[in-house]
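I've put the structures underneath this note.
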Structure I
Amino acid sequence: MKTVFVHPERCIGCRHCEIACAVEHSESKDLFGALFEEPRPAPRIHVELGVDFMTFPNKCRHCEPAPCMEVCPTGALYRDEETGSVLVNYDKCIACAMCAMVCPFDIISFKKVWHINFLKTVNYKCDHCVDRQRQGKEPACVEACKTGALVFGEVNDIIRSSRRDFTLRTTKALQGEEAPELPEGIAAFREIMKKVARLGPLG
């Protein structure tokens with residue numbers, strides 16, 4: 001199963017993923033054009049601010065089994081057989097919010113979208129960019145991420161790589177060697193943001 005894996009320690013809160021997601025799900029597929037669409041397209045990935053300016057890009061995990069699918073009273077949520085992604089059938093969605101209540105990651109939100117020829121409020125969650133996947137592309141958020149905080153691939157391959165990196169860092173630390181956990185630019189950015197946080201609120 002392919003998925004988007006998050007390395008939160010690499011996220012710098014640039015929100016490029018949010019912009020790319022919104023543009024990908026716009027009618028025009030263009031940043032400038034998307035600004036003038038009504039309703040304006042919104043991202044389906046959300047970069048939230050945490051402690052000491054640390055940020056985390058939160059999105060649907062397309063769980064297996066998916067609690068949202070199990071509680072949906074109309075069967076609006078279904079799994080795409082080709083990609084394994086959990087998708088929304090706007091014909092069936094009644095915006096009852098049962099899915100949002102059971103989502104373990106609090107990631108499901110609702111938005112008005114054009115459906116057929118009228119505005120309808122629906123579950124507006126990540127669709128794993130299934131159209132891009134079918135074209136052999138990565139999800140838009142992953143393509144836009146410049147720090148490697150978002151990685152797309154077979155879940156076991158990504159975990160295996162992360163486990164290997166963790167083992168390398170741990171064994172080097174046991175030998176008294178320092179293994180850089182982050183690229184230099186990201187580490188420097190983190191230090192700057194920690195200093196800013198220590199200054200406290202301005203004004």
Structure II
Amino acid sequence: MTDGTSLLYHDGNRALQDEFGSRPLADRLEEKLTRTEFTADDKAYIESCIYFFLATADAAGRPDCSFKGGAPGFVRVTGPSELAFADYDGNGMFKSLGNLAVNPHVGLLFIAMHGKPKRLRVNGGAEIVRNDPLLHEIAGAQLIVRVKVAAIFPNCPRYIPSLTMAAPSAYTPQPDAVPVEPAWKSFDSFKDVVPPRAPTSSLRPK
């Protein structure tokens with residue numbers, strides 16, 4: 001059950017806050033930092049990210065967490081309280097999107113572990129869109145996921161390690177480029193069941 005006065009906290013959160021004496025701090029953090037609309041800085045940061053982590057759960061509440069990566073702009077702030085991200089060709093399990101098809105609640109963690117450390121969390125409800133206009137704008141997108149925001153809040157970055165960015169993934173879809181196929185798709189164990197890639201970007205009729 002969600003605390004009726006809070007966007008973030010439910011009875012489980014409150015019980016631990018009371019045990020550790022942190023309820024006033026938790027309330028102040030929500031009051032000062034939590035929002036339901038993206039700021040200009042939020043938009044710039046999110047659209048510069050080349051990865052984020054996506055939390056979903058199935059209809060029974062069993063959780064799953066997935067890494068999502070792409071070129072800058074594969075996630076876009078599309079409205080004051082909405083963002084969209086591209087779904088790319090993957091392993092065909094559809095763990096994340098299959099979950100949100102039966103349970104729209106999602107949590108997104110944007111985290112910078114190179115340069116200046118930063119974390120931004122976005123909670124909301126997601127929808128898979130098959131004929132979204134962004135399919136023609138984001139190279140390699142086979143589906144678009146739109147997220148209606150319930151809460152946006154930054155986290156303290158103090159435990160983020162300082163890492164060095166060497167290079168983007170060679171598998172990141174690029175405009176007008178033939179996708180690089182991962183080696184595992186040609187393994188004898190899988191090659192006979194790997195489906196053809198879905199048409200994307202310039203291959204789609206406009």
Structure III
Amino acid sequence: MTSTLYHEGNRIFQDEFGSRRLSDRLEELSRSQFTDEDKNFIENCIYFFIATADASGRPDCSFKGGASGFVRVTGPSELAFPDYDGNGMFKSLGNLVVNPHVGMLFIAMHGTPRRLRINGKARIDRDDTLLTETVGAQLIVRVKADVIFPNCPRYIPSMTLNEASIYVPHAGVPPVEPAWKGFDCFNDVVPPRRKPRSD
């Protein structure tokens with residue numbers, strides 16, 4: 001059987017630990033289209049992690065957060081999320097320009113633990129129609145999922161969500177600037193915040 005999810009490096013360890021048949025079964029359960037349950041989980045997440053790589057394959061991983069609904073499933077195999085004001089390094093977006101492949105991890109660490117993984121290809125559209133309806137968005141990233149699969153949540157700790165970040169954009173609320181932008185080592189190089197199109 002030819003695998004689309006695994007390569008020879010994965011197979012070496014699957015064979016060493018006797019998990020090839022289990023891995024094949026998990027691949028059979030993977031999908032390329034979102035279920036209603038996937039959509040509900042994703043659109044209720046207030047954070048996720050995204051892995052990108054540059055043109056040479058050097059990896060980077062980033063945390064993305066927002067209000068519930070900041071990530072939207074926009075098609076059978078597509079989701080979209082906003083890029084908010086950050087530290088100005090543009091590590092993730094810069095990588096997407098030279099290498100569109102992404103790995104995404106949606107994870108619930110409060111309430112019922114759950115993980116959902118998505119591997120696919122991303123694109124950035126500076127004129128995306130979602131820009132005008134997404135509070136605080138600088139850009140919109142759309143990801144076409146190649147493979148969607150659940151991941152065992154057994155090692156997720158039981159945590160309590162105390163409060164949302166004060167930096168999450170909200171309609172009609174001026175953005176809160178993080179303290180680090182005023183530090184002496186940064187305050188002369190921080191660019192002015194761009195006015196989002198939804199304002």
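Laboratory data are not the source of any read-out in this text; all were calculated from the coordinates shown. Just so it is clear, the model here is predicted, and its values are computed rather than measured. Cβ atoms are built from the backbone, for glycine too; each structure is taken alone.
Which of the displayed structures (I, II, III) returns the greatest value of distance in nm of label points 7 Å out along Cα→Cβ at positions 49 and 89 on calculation?
Answer by largest value of distance in nm of label points 7 Å out along Cα→Cβ at positions 49 and 89: I.
Kindly point out which one of I, II, III the value 0.8 was derived from, the read-out being distance in nm of label points 7 Å out along Cα→Cβ at positions 97 and 121.
Checking each candidate, the match is I.
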